[in-house]
Structure I
Amino acid sequence: MAERAHLDWFRERIAASLPIEPKDPAPILAWCDALRNSIQFKADLIGLDQVRDWARDGQGNVRHKSGQFFGIEGVRIESASDLREVKSWDQPIYTQLDGGLLGLVARETARSGVEFLLHAKAEPGNIGILQLGPTIQSTWSNIRRAHTGKLPPMIEVLTAKAGVRIVYRAEHNEEGGRFWQKSNENVVAFLDDEGVIETDMRMFCWSSLTQIKELALMDNVLNPFVKTILAPL
């Protein structure tokens, strides 16, 4: 269920911040470029039969050995002739039972006003390896550590018992042409106490709303989830 206890208050804080907040995105771009040159991350396309820990089931659907994360199944569509380009088609589609969590963490300082914490996130399909994403971008499978690895960074902010205000929380649909009936929980969380952060901040930077808007006008810098989270503000 949607939650918006502090939304009007936060909108007022954003408006009050406009005269003092940083406008130029150049420092963020320089920071991201320096990170890109310092990390090790390589991704190459391989055949599905070579992918570790994933396999086809008896119907040819692709699934992870844990039974979690997403699957790839087939879908058959029938529609009225005036709804789409053709009346019927088949296609593969991603299926995922429980979606994911997308969160932007915010703070307010006397010097810069309201700021949002962006994550320079490395993904295998990114153009340029790193793109600026929300503070938290994770499937529930990752949060449950189905991969047996580390918890997603910054998840401690949303599980903190004090020091954090939830500005809004709502389910947003994933793009239905690729994902089968999937939604993500979108959250903006305001920090009253930055001491709740335990994650190493190396891959994170604070950005004003004006800087984010400038970044959104640049090619392949800002990932789409940042924009969907900010839309209700």
Structure II
Amino acid sequence: MAAPHSFRFPNESESYRKARNELLQAEIELRRRVEQVAALRRQLPVGGEIPEDYGFEEGAADLSDLQSVRTVRLSQLFQPGKDTLAIYSFMFGPKMKAACPMCSSILDALNGTVVHAAQRMSLAVVAKSPLERIRTFARERGWNRLRLLSSSGNDYNRDYYGENAEGGQQPSLNVFVRRGGKIHHFVHSELLFVPGDAGQNERHVDMIWPLWNLLDFTPEGRGADWYPSLNYR
């Protein structure tokens, strides 16, 4: 196989370069496949119109104020000039003793990403717990940019699989689009619904999760049994 490039690192061996070039070819193929899948996703027709304009509870932008509560409709989550809305369903139900550590890791990252994403789209985070509980946890985590909503008073979680038939919370990413004055579902992270391959979980939202993608660059990988924690004290 011809060398893809001429760059070399200090003291690398021929065996290393041979193996690395084989890996590089696989990475090139993966890059192409990722774009092919993204293109297929972009080409989806719009899905079903939302069955209702769900009302969520939202607080003031200042997390030091835990008392202010207003109702905001799903249609109002679209920022001016943006016709795409992503909603991440966060596993933090009223019967859960603590928030999901993996969802929390994802949201730690999205708290920094949202200011950039907002240039192209709207983003919100929904959980089933009472709003005050969500916002108290957000303040502890330092989430000062995320739009945090409570779905405790509506059927959004049930309709868009933020919970299962038994009411158990599950993580879901849903994207909605606004077309001709109506709001339609566009895509859900449906890998959640199919079994993972041996030794893997569903990996349905891995593409938005920097932690797993970073660990995939290491010789240890993700670890078969390791998951993030809510704290490391």
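When mean count of other Cβ atoms within 10 Å over residues 66-73 is calculated for each of I, II, the greatest value falls to I. Have a look at I, II and say which one yields 14.6 for mean count of other Cβ atoms within 10 Å over residues 10-17, as calculated. Comparing all candidates, it corresponds to I. Sorting I, II by volume of the Cα convex hull per residue in Å³ from high to low puts II first, with the largest value.
Which one of I, II has helix-only ellipticity at 222 nm (-39500 (n - 2.57) for each DSSP H run of 4 or more, over all residues; to 500), as calculated from the coordinates, equal to -5000? Can you show the working numbers first?
Numbers: I: -5000; II: -9000.
This figure was derived from I.
Taking mean count of other Cβ atoms within 10 Å over residues 50-57 as the criterion, the top structure among I, II is II, with the largest value.
With relative contact order in percent (Cα under 8 Å, 6 or more apart) computed per structure, which member of I, II shows the largest figure?
I
I, II: which one has distance in nm of label points 7 Å out along Cα→Cβ at positions 82 and 114, as calculated, at 4.2?
Details: I: 4.2; II: 1.0.
Derived from the structure labelled I.
Throughout, read-outs are computed from the coordinates displayed, never taken from laboratory work. All values reported here derive from a predicted model rather than from experimental measurement. Cβ atoms are built from the backbone, for glycine too; each structure is taken alone.
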